[in-house]
Structure I
Amino acid sequence: MSHLLRGASLFALAAFPASIAPAQTFDLDQITVYANQSDLPVSRTGTTVDVVDQDALDTAPQTRLSDYLSTLPGISVTSNGGLGTTTTLRMRGLPGYYVPVLINGIDVSDPSGPQTSFDWSNLVMGDISRVEVVKGSQSALYGSDAIGGIVAITTALAPDEPGTETTLRVEAGSNKTRRSNLSVGTATERAGLAFSIARATSDGFSSREGDGFTEADGYTGTQLSFDSYLDLTDSLRVGVTAYALDAKADYDTGPYGVVPESGLNETETRAIRAYSELDAGGITHSFDVTRYRITRDLSADGTTTRYDGERDSLTYKGTTTIDSTTLSFGADWTREGKNDADDRRVTGVFSEVLFAPRGDLDLSLSLRHDEDSDFGGHNSLRAALAWRPITDLTLRAVLSNGFRAPSLYELYDPTYGNPGMDAETSRNAELGVEKLFGYGASAQATLFYTEIDNLIDYNFTTNRYSQVPGTTVSKGLELSGRLPLTDRATLIGAFTYTDSRDRNDDPSARVPRYDLSLGVDARLTDKLRGMLNVKRIADVPDDYGPTSMDPDVPVKDYTLLSASVDYAVTDKVSAYLRIENLTDEQYQVIPGYQTSDRAAYFGVVATF
């Protein structure tokens, strides 16, 4: 490991820097919506949660949400090129198919792929107002796949107070990149409505490296979101939220070392959720129905292959509070299908008890049973504790289990599927401590351990997916915090040590052992704000997996420097500059695939 990493890691151990955005971290009154069945202050949940607000996203040096999230502890990201190329988010060393993604409460993980997972490549950052990252096994709340955790994204919302707010953003930068976003939100005493449209285009750069790989891989994406609610009475609210994405991305085809032809990946996503909330008889009843559809057309060499995925769900949940105990209970039903040929149904029942025996102690127990039409039932449990022995110190502990049902592709693909498989199972444990200091500093540390059995993997002997013996283990340490340097500057960052190993006890592909993010957020003047972030990735396994263009070439350690400045032209208009890869580092995260050179983006934001 380099001297830079040693020094920075020692600093991380001493100062516990947290993440690149001070607006997101360690507010005692901050509420988590997704860590439990009912809303709860972050300080009272035993689960490890990172909450990111819109200000943090708007002022960060990163231009892609996945890149921003990689500055949080426990999160790493790999991408095989620029905008629109396949991008995977890993949580605590576990691949993306162990991390469901929700947008406005709708599960948008794609059921049409080899594994059910979310591709972060097409997500346009402009209209996102909030992100929650809930770490550790969450199958007791969300069922299958949530072994690593979940990411919950909220798009534009109506203002909290009556009135209308409009935000317009335009941006231009390297590789002929253009981004724009228009968000309009309005609210009355009893209703709210928000609409947002975001668009991004880029000529990009060639995702493949080598002589002859000069053709740029372009991208065009348009994202729409809608949210509304209406209070019909003082005890009854109804609402509708929706999300849509249309994207086109070029990609390179052909074997490694051969000049490729250009392929086209076209994605169309539609998602809608309708809900109602009723307070009656001392119980808050919520009902919601969701529908999700995704179509992917991959065109190359004169041939187009279509992948269709769909998911429908119905959910009822009741919540009641009696003295120091909150009880949630409910049931849900989900139908999932792909390419009009495969279909399965899952019925789940769940309950959760939140109990505060004392003012300094919060206990929770979450239980869930899923009955799958393909392989039967599975029970999930999560027990969590948050104890505050003194006002500014919180100790956390979690024990949980989880499971991942085989995907529709793994079960039913006519060539590679195996309908006889069962679910993967997991066990998770974590211990955490968080300390707040009187001068605005904070520190947080979490030890985590996850093991997965009954693994599903491709069998090269039978040329089909099958259950294989062995256990995958991912364990490590997350450190985070913030340290004010002056009344105008704060040092912030995150450090993660991950020891992730596959069933053969080999290091897991694409998981860095050391992942460090350090940053400074400075209010240079009353109108000028600057941010600087350095990210260090070290000790990535040499064996990078079969999907690499050159799996035998190791990934070298690399350091990335990014910066941003924001200037308030007026109280309604601001201008900003973001620079990624400030030192023009030449690096790869996947062998054979290129990354961006130094890139700068200038933008203007107006609110009225």
Structure II
Amino acid sequence: MAQISESAAIPRRTANHHGNVWDDDLILSLDSPYGAPAYYERLAKLIEEMKHLLLREMEDSNHDLIRRLQIVDTLECLGIDRHFQHEIKTAALHYVYRCWNEKGIGMGSSDSGSKDLDATALGLRALRLHRYNVSSGVLENFQDENGKFFCNLTGDKRVRSMLSLLRASEISFPGEKVMQEAKAFTREYLTQVLAGSGDVTDVDQSLLREVKYALEFPWYCSAPRWEARSFIEIYGQNQSWLKSNINQKVLELAKLDFNILQCTHQKEIQCITRWWRDSEIAQLNFYRRRHVELYFWAVTCIFEPEFSPSRIAFAKITTVGAVLDDLYDTHGTLDELKTITEAVRRWDLSLIDDLPNNIKIACQFFFNTANELAVEVVKKQGRDMTALLKATWQRYVESYLQEAEWIETRHAPSFNEYIKNALVSSGMCIVNLIPLLLLGQLLANNIVEQILSPSKIQELSELTIRLIDDIRDFEDEKERGEIASIVECYMKDNPDSTLENALNHIKGILHVSLEELNWEFMKDDSVPLCCKKFTFNIVRGLQFLYKYGDGISISNKEVKDQIFKILVDQVPIED
């Protein structure tokens, strides 16, 4: 205890983070009934029934193209599409793709001369998301001479078409001018509809809720579980939609699937909570307690039941990362941090023996977790990857030390110098690597090399994670005395730039990087899709958590409500 007092006597900066907003006893008391075999049996039965119903529904319609696309979109919005991938590919998307041409598509395969904006936009979005090679130039057929998008339909159908166009425009690649024009046009149009000042009034309430969701949570910052929960509520209140027998079964399946998955997630967050609570570091107040929020981030990235080891690893890594961030950013002195970094370089815990006890506890927490996860990786991959994992951890803490040295010396690096280091300190190097190795696929060395930097998808994910975080946090960091924020570094290199110009420039880099990330995610290559999807969804998940501010450092009301609805609150199912 004397060492804790000694540590307290040293002047130390503070980040003034609030404490844990979650009651660990509440988390540990969660006891969902949806883990019982009877619910799994009902789920399996519903899935088999739905496969036959969906095939019949897709084929039995004069509007066979748009009906297929609407079914695919509904399954995806409700989060149950993974159960029907074969049907989606063979009965829906292959069929739509055969009818696709540079002019777009109509509502049915017989409408060869009549193109429909809703069908074309739905098709463009679905085909791109499933990696069909389709050009966005098809949307130019729905622009007038002034570049405005037109739709010959009226009322709710017009609003629906514009909503489909907005959602399609978000699946954009670099340099696609028509997608940017479509996004700007539809966001303005739908914002007016939502405000009741557009050219369509008296819009169906459930459609308005879909519009509100699309405007609030664009695809690049929407979490699949949150989307599923939201659309279960939207569709559940749409009486016209529920008149169809197939829609009632779809909704029952979505609700049951959500609750069964939630039961799995509850068991995992209980595991993480016990892991945190039983560690010595939980007894200290120097470090953020964000294990619930960080596990929630894992669920936004990868929610499927078979990926439990990756979610748990992700939550542990990011929790350790938050502790290291607090240690290097605010609590540790430069000499202490140099000692810690050297201990990680040598992977020798004995080097920290003379440090204050509260810092030793943090270091032990790090080493214990890193070693535990390394053992899990060896078991899953069937070969020793310890050297790679240690080297990645070492790069990570060295980047933190670099930032600490900049703070201590009040050195403002150049923009490029800052970015080079920030790509590593973003944590993506380790946050991405270990969960990927635990996904269940054996990854050859050449695949691992393609996943890690300097691969394009990894570099872009590192950059976007860093930009998202820095744009949100730079004011807080400035108050803590951190000169080396991305905004400060840009303004140092460009002394005539205003704060507004600097932020706009950095947001512009983020926008371009997100489009490039879209392309890297969707293009064909040898990296398994589940790996690319996980990397991509880490970025989406963070943007979702940062929608209303830094939802990790500051557990605001919106994030708390989202966590509650996804991890705690069951979807009501009528008997």
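Tell me which of I, II gives 6, 28, 36, 23, 6, 0 when you compute P(r) over Cα pairs in 10 Å bins from 0, in percent, for residues 266-537 alone. Only one of I, II returns 6, 28, 36, 23, 6, 0 for P(r) over Cα pairs in 10 Å bins from 0, in percent, for residues 266-537 alone, namely II. Computed over structures I, II, distance in nm of label points 7 Å out along Cα→Cβ at positions 66 and 290 reaches its largest value in II. When distance in nm of label points 7 Å out along Cα→Cβ at positions 242 and 522 is calculated for each of I, II, the greatest value falls to I. Among candidates I, II, the computation of helix-only ellipticity at 222 nm (-39500 (n - 2.57) for each DSSP H run of 4 or more, over all residues; to 500) that gave -1500 used structure I.
If FRET efficiency 1/(1 + (r/R0)^6) of positions 50 and 498 (r between Cβ atoms, R0 = 41 Å, to 0.05) is computed to be 1.00, which of I, II is the source? It was calculated from structure I.
3.3 is what came out when distance in nm of label points 7 Å out along Cα→Cβ at positions 250 and 298 was calculated for one structure; which of I, II is it? For distance in nm of label points 7 Å out along Cα→Cβ at positions 250 and 298, the value 3.3 is produced by structure II.
For mean projected area of the Cα convex hull in nm², which of the structures I, II scores highest? When mean projected area of the Cα convex hull in nm² is calculated for I, II, structure II comes out on top. I have 6.1 for distance in nm of label points 7 Å out along Cα→Cβ at positions 170 and 322, calculated from one of the structures I, II. Which structure is it? Among I, II, the structure yielding 6.1 for distance in nm of label points 7 Å out along Cα→Cβ at positions 170 and 322 is I.
Bear in mind that the values in this text are calculations on the coordinates, not laboratory data. These numbers come from a predicted model, not from an experiment. Cβ atoms are built from the backbone, for glycine too; each structure is taken alone.
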